[in-house]
Structure 1
Amino acid sequence: MPRVRVPSVRLVPTFLVSVFLSVACACSAAKPVATQTPLDSSSRETSGQPLEPAKALAFPEARPEQARAKVPVTPADPQWGNVDAPVTIVELSDFECPFCSRVQPTLEALKHKYGPAQLRLVWKHSPLPFHQDARPAHEAAAAVFMLAGSSAFFAFHDLAFANQQELSKQNFNKWASLAGVAPAALQGLLDSGRAAHKVDEDLALAAALGADGTPAFRINGVTVAGAQPLEKFVTVVDAQLAAARQLVQAGTPPRLVYATLTDQNIAQSPPTPPPAADLPEPEDTRIWDLPVAPDDPQRGAKDALVTLVEYSDFQCPFCKRAATTVEELRKLYGKDLRVVWKDNPLPFHQRALPAAKFARAVLQTRGVEAFWKLHDALFENQASLEDSDFEELAKHQGLSWKALEPALKSDKLTARIEASIEEANDFQARGTPHFFINGRRLSGAQPLDNFKKLIDEQLARARALVEHGTPRAKVYAALMKDAEQPSPPEKKHLEVPSSAPARGDARAPVVIQEFSDFECPFCKRVEPTLLELEKEFKGSIRIVWRNMPLPFHAHALLAAESAAEVLAQKGPAAFWEYHDLLYGAQGTEDGLERVSLDFFADKLGLDMTRFTAALDHHDHEVEVKADAAAATAIGINGTPGFLINDYYLSGAQPAAAFRRLIKRALAEAGKK
């Protein structure tokens, strides 16, 4: 039997996020829209691990069939995701359009929800003529891509949208440098006219497609116009995923899926009228029962009539922008405004959690004034958040780094931050910055006037309570008395088959059903997290494997069938050994080819005659597909997916996300 070579595995990362609803508006080439500042925010994915910037393809692979599609995609287009992903979103966008900025967190959420194996994003330039700074920004971005590829382009893209009011040649040079492109090289390519030509090509395509406003999207050719809510995109993407599966199952090669579906969808779609430019912003008018804990850092009078609770992240550029606004509000409202800080470091900001721990350590050892002083310094020095930078900041703040180190290493401090993250999730404050003003939600780094409007409304309400006898110090508690509690986590129910492979105490109060795919990189990524949780909750959780091979993973179904045969011959212990071998082979030269399946089975001492016959005749195909069908029937459409005593968790999420639901399930089971 040939030996399978197992070189180092390169994982394909994905995010964990949810996102605030985007307004269904667009800039239109027909007429300028009313000036409106975008609701900027970074966002948390609820179904995956952090994305690494390098996942954006350096230079996309060529697919001639896609270049000939009715919405052509070529290696000249910046792209994120796999070139043969079953769904492609082509975005026609404008760096100066506030609605284009507003929809970016929604696109991030889609990336996190579906991952690069299922979803590809393709950028097309569409600067509108009345946005005077847009065209130069697009030419600079196009030049960055031509010089350094998609990773550099998206780094420039993020900086342009984060600083949308500051589109200037000086900043283009600065952002290009941060993306790894020297200003001299950038200028040389701009002077050549190649970048301008690419922008002109994209504008011609937008005109041919009837996309006269921004942002405009073609999802496998299906039109979505404007900064629509996440749900709108999800509906279209899910429909296209289903259509792609049908094509693949019918024999269409994955490389032809995009062109086939795009041409079909455009042929079937009637012309879409341009979106209205001034649709109202969806607004959450509910009052939420936001707790203020004694150890939440606070600024302002304890008897302030208005309490502004902020979930924030020291590495988030939008949080930095909002911090300036909050400081202006403090000056405007004086003793009537109290500001409460809550940590919500996002998982894809690698230095956000260490920064939060640093600030909490200062709070714990030196008090609230030292915390706020450091808070301001961390935002001021946001580009420098390494441990050595923290030590230098501590020195400048007159703090002893040696005295801080025990707190920085404290598990209690980490647990406190995780509790704040869980609270943010409970209140659907998954993006940063996210505010609650006397319980009223305000999402993103919004303009000062938007804050003032809501604060003034709440100030009037609070003053009315005081006039009727409520002491100032008890106004917030009075407002929270009838406020709404957050909804419990989503639940889905599926019986646990007695025949399913499982590990852990059979009497464990919490059962985690894992719906997984041996070829899915995110399924592999989550395995160490599950092992960590099994150690932490030893005896309290049981892991049950459920098959969900995705149709566009060519080797996943047979790998699942082979694992089922291992289970049938040698039981659960051998199944889990085989499970580990399959994930270990994922991404290697021979990977999950039949030769690998046979080799691993032989290694475990299986009856190879029986094993070979089972795979040749697909003896376990029906049971594997039945598992997947049961998951799909209750709305589990991607991998990995988990039911934790019926609490649903989607994606390769961090341990904290699992821990939250495990603790809830244990509490309901009467266990600690």
Structure 2
Amino acid sequence: MLDLATTGSVRQPRPELGVERRLELRLIDPDGTILLLPLDGQRSNGFRTSTSWRPLAPAPGILRGWEVEVSIISLEEHSSLGVQVVLPLDGEATGFMIPGLIYGENRRAECRLRYPRVASDPAGDSLTSDRWAFRVDRASHGVVFGWSETMGLALATEERSPLGLAGLAFCGGLHASIGLNLPAREEPVSYDGHDAAAPPEVMTHDWHAGEIASLRFLLFVLPPDRHAYDAVLRLLYRRDGANDQTLNPWVSPDEGASLAAHGLYRWHYRSETGTLAESVAFHRDADEAAPVTGDREAMHVGWLSGAPAAHALLAHAHRHDIGEYASAAVSVLDTIASGLAPCGSFWGRWTPEGWDGGWSGRRDRIHSRTIAEATLFMIRAHKLEQARGIDHPAWASAIESNLRFITEAQRDDGAFPSLINGQTGAAESWSGAAGLLWIAALVEGSRLDSALRAGAYYARFIEDEFIYGAPEDVDLAPSSEDGYNAVISYLALYEATSEPRWLALARRAAEWTVSFRWSYNLSFPAHTLLDAYDYRSRGADLASPRNQHLHTYGLICLPELMRLSEHSGDRYYAQRARDSLANALQFIAREDGDFNARKGMVTERYYNSCCFGPKGAILPISHAWSAGLVVYACEAGVSLDR
């Protein structure tokens, strides 16, 4: 671990503050049997230890911090023993956090999908527990947080330790604590991404006589405010950036835009239907246009394809005067404009069988976020064309219909329905923050009063540090996409009103958003694709605690993060936005055959751990949104220079 700025070195005795004096060092075997190791240099259970504490330089938002080094000397042979560092809280836990992976309860009881949930009563659900241990490569920053009524605590480590892959852990109940496992353990079960518990994963270490393991980690004492995590994540981000955690874009933004636009047009655009196929497999038959396994010819109007990608292609076409790209983008937007449901909103998805609501469980059920995103990017595309003296009456009519529908559906408290019956317009659910992105669409569509009421309502999700409900495929799970929507919407409110409250909420939303964004570069197994191509994970986002893979959807709020940095005077947001762009400029196929893809193809999934696929692999399918958002972000004109 890189030595951080310190105020000197302190040897035993340990600092005279109660929380540090409670720190425990344990040995643990595969069955979970625990032996305590003293931290004061005494011999015990065939080991001897020594500990040093180095106070960290003061940092805003952190009450106290230390870099702790524990040297463990094995005095004899020991088989299959791991080490645990355990830090008890000072009372009952009020919440835990592992960035990207665990946010409070993590899964609401009514969520229809299953992934790790934090609760004391499992109620027969093997993926519910109040104690969890995970591999650190599931987390965007190697840190675990725990809060009580009076304080917050955090333990941070790097991905690798002298004993192997590191792990993060916490335990609720009467003896609440946070901890590190060296090497990692996944308990009480593991999660492989398929809504079911997998067997626990237990890693151990075989010790040799005379072996010395020097274990380093950071310990933080924080205020009880749950947003105190941000100060620690900023510190870890600086550490990881200084620790030779370089970025590795393969191409420039201009080259990336050109390649991705080519891929979007060549592989995803369907001229006969005016649609963008959501996914296209890397492998093609002799007839490259013929469907193969992995192709998905459907088109959501927003989210996975549709208006955002078409808007990006249109902007690129105008800048480079590429007529065929412009015609394709207009054709797609014409198709979307024609897809109005009887209630007046967009349908969620076009399929070869006709229009339907999407992936929300019934053909007539529409997801609010999907059509909000479609409306927002239809507005932006329409303004692009109007600036060139081109009018599209059908687009204008569709935009007006959607804005009229959603303002009439808005509740008195400012909420928008999350699920909508496309036939009747009735609200079928108000749960979560799926309607949050309507705020930006309403601001850009000149419906400020409605947007302000919604801004006041959805503020509770940002203030609670639990924003959930945006993607159709994860139901009520918190996700990085919820954060993107919040940043876009609250910055829109601030820029429309100059009210400080909206800027504060935009900043807080941005800080929650980048908690999903990798601060470090993962070590991938030898011979895997990500290892062979030297993929750098810094800047990628975990999709959600349910969908644990890296993606680049964060490009959708890159312009807002850059402007937020300017408005606030805080360079941190711009730095993390540039990271996301640099990360996304990897794995864009530069020519046919590049990583077995075709020129311009872009995948949506990079596997960071053991979930949905082996660590170090990618999903060999190109996605319309992935290529579209690369084009969108590159067209924003952001320089990669720091």
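Computed from the coordinates by the stated procedures, all read-outs in this text should not be read as laboratory data. Worth saying up front: this structure is predicted, and the values here are computed from it rather than measured. Cβ atoms are built from the backbone, for glycine too; each structure is taken alone.
Given a computed value of 3, 14, 23, 25, 20, 12, 3, 1, 0 for P(r) over Cα pairs in 10 Å bins from 0, in percent, which structure among 1, 2 does it belong to? The read-out was computed on structure 1. Of the structures labelled 1, 2, which one yields -9500 when helix-only ellipticity at 222 nm (-39500 (n - 2.57) for each DSSP H run of 4 or more, over all residues; to 500) is computed from its coordinates? Comparing all candidates, it corresponds to 2.
When distance in nm of label points 7 Å out along Cα→Cβ at positions 71 and 551 is computed for each of 1, 2, which one produces 2.0? Attributed to the structure labelled 1.
Comparing mean count of other Cβ atoms within 10 Å over residues 423-430 across structures 1, 2, which is largest? Looking at the calculated values, the largest one is 1.
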